[in-house]
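These are the structures, in C-alpha cells.
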Structure P
Amino acid sequence: MSQISPLQRIAIIPARDKPQAINLAPQIAAWLRQREVQPVTEAELRDGHGADALVALGGDGLMMRMAHTFPSIPLVGINFGKVGFLAMVERAGWQNLLEHLIAREFRVSEGPTLAAILRRDGAASDAGWAINDVVVRSGMQMVDVELYVDGKYVNTYPGDGMIVASPQGSTAYCMAAGGPILAAGVRGFAVTPISAHSPIRSTLVVPEESTIELVIANDHESALIVDGVPVAALQAGDLVSVRRGEHRFRLIVTQEMNFYEAFRSKFNYLIRPDAVPSLGHEREQS
C-alpha cells in the first residue's frame, strides 16, 4: 500500500490587528521548516504561489476574508478572537493542529456559499457572494420585505429586514436574530426575519437549490449587506435574488474537532453545566 505524502506548503496568515497572532506566525514558520514543510505568506499567495492548506491566526473575520480571497485553498483557524466559532482551534493547540495537517490527518468539509443579484428597474447587477449571509437591513424605520421562494410568494415581513444564511453562517447573525442552527452537512439555507413586527416571525429552512427573492415593498431606508459588508443602498421595488454560489467554503476538520462541543462551550450553551453524558464522552469522539 502506498503511503500518503505529507503536505508540502502551508500558508500561515496572522490577523493584522492582533499582535499575539503576528508574533506567533514566525514561530510556526520556523517549526514547519524544521519538518521540511514550506511556510507561505499572504503576500506570496497573492503573487500566485500555491499552498496545500491555509492556517488563519485570528478569528472568524480573518477566516472569512481568507476564504473570500483564496476560495480554492482549504483553511483552518486558530482562534485569537473572542468567540471564534469557525476558528475552532485555540492558540495553545497550534502544534497539535499542524502535526495533523502535515500528516494529512484531516478531512475537508465543503459548505455552500450564497450568490446575490440586485435587480432594479429591469437591470441586474452582481452584488457578490457570501460565506455566512446575505442581509437586507432597515435604517431607522421598518422596512417591508416580501419573501418569495422559487417564485412562490411566502409573506410580507414588516420589521428590521431579513437574513439569508448558509449552514456555517447560521451561528452568526441568523442565530442572534432567533434563527436555527444548521449543522454542517445540512443542504439548506435559513431565511430569518429580523425583529418582525408580527407574531408570525418563524424562520424558514429552504432547500439548497432554492431561489430566494426579497423585494423591498416600501420606501424606507434599507441596505443590502453581504457577509457584514454593505454593498448597496436599497429603494422601493428593488429585488434581491439569492441562490447557491459557485464557490464552496472549504474548512479543514480534524478528528478532535467537535461541532456540538464547540457550540456548547463557545456560546455557553450549557443547560446543566455539571451534566455528564450517559453514553460517555468517548462516544462523542467516535
Structure Q
Amino acid sequence: MTPPQRIAISGASGLIGTALVGHLKSEGHTVQRLVRRDAISAEEISWNPQAGTVDLHALEGVDAVIHLAGVGVGDRRWTSKYKAEILNSRLLGTTAIANAVAQVKPSVFISASAVGWYGESGNRAVVETDRAGDDFLATVCREWEAAADLAGPDIRTVKIRTGLVLDPTGGALGKMLPLFRLGLGGRLGSGQQWWSWITLHDEIRAICHLLESKVSGPVNLTSPNPVTNQEFTAALARSLHRPAVFPAPAFALKLALGGFSTEILGSKKVMPHVLLEDGFTYDYPHVLGAISALVESDR
C-alpha cells in the first residue's frame, strides 16, 4: 500500500466520485471534497466554478487533485441551452481547478475527459494519439482538455478519457437493468455500433494506478475488449436469463433522446493503449464476466 496522501476531489458526489472517495478513504488516504458552498469541515474545500475561485489556503499542501465535476451529458435533452451548460460546466470548472493547481503545485493533477474526444470512429480502433473528432462532444472534450493544461508544464497532468462506466447503481447499466429484468430489453438501433466500456470497479482501480504512475497526458479508461451494442445487450440478457427481443429503433431513440441519441447510436472503438503499456491489469476485461458479476452483486 502506498503512503497515505492528501487528495482533493471535485465531483465527489457523482457515480465515480462517490466510489473513489470511499475507496481512497479505505486505503488510509485523507480526502477533501470540493463543494460549491462554504466548507463546514476540514474534509471540504469551497470553490465556485462560475466565479473561477477555489479556496487556495485550504487546498495548499495537497498531494493530488482529481477533477471529476461536470453536468451529465445524458441527463436531459440537448437543447441549445443545455449544450451550453455541458460545455460551460466543464470549461469554467476545469479552468478554475487548473489555475488553482498551478498555484498549489500538487504532485499530480487528474482531470476528467471522455471517449467523446474521438467522435464517430466506426469500426476503426482508436488510441490516445488519435486526433479529436468534429462533433459536439468531441469539441467539448477538446476545450475541456485544453483547460486542464492551464495547470502548467511542471505539473504531471493526466486526462482520463472515460468510456461507458458500468455499475448497477447508475449510468447506462442502471437505466437498462429494469427493462431487461422485465424481458423488455434489446439492441439499440442497428446494434452494430461499438461501445467502449469499463466497470466502475476497474475505473477506480485505474485512477488509483494513475495517482502513482509516471504517466501524463491523455489516458483511455476503457476495457481492452470493446463490444458492439448487440454483444453488450446479449451479455446483459444472458446474465439475467431473459430474452433480448425488443430492439429500440434508431428513429425512436432520436425522438426520445434528441441530440444525445448520437452517443447511443454512434460507434467508438476505443483501446486503452497507455494503461496497458503502463502495466495496468483489469479485474473485469470481458463484458460477459463484468455484467454477470455486477448483476449478481445487485441481487
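General remarks:
- Entry that produces 37, 23, 17 once semi-axes √(5λ) of the Cα gyration tensor in Å is calculated, selected from P, Q: P
- Structure responsible for 4.9, with distance in nm of label points 7 Å out along Cα→Cβ at positions 16 and 272 calculated and labels P, Q on offer: P
- Among P, Q, structure where helix-only ellipticity at 222 nm (-39500 (n - 2.57) for each DSSP H run of 4 or more, over all residues; to 500) as derived comes to -12000: Q
- Each of P, Q could give P(r) over Cα pairs in 10 Å bins from 0, in percent, for residues 120-239 alone, but the derived value 14, 49, 33, 4 comes from P.
- Structure responsible for 11.4, with Kirkwood radius over Cα pairs in Å, for residues 40-95 alone calculated and labels P, Q on offer: P
Read-outs throughout are calculated quantities, based only on the coordinates presented, and are distinct from any laboratory measurement. Because the structure is a prediction, the values reported are computed rather than measured. Cβ atoms are built from the backbone, for glycine too; each structure is taken alone.
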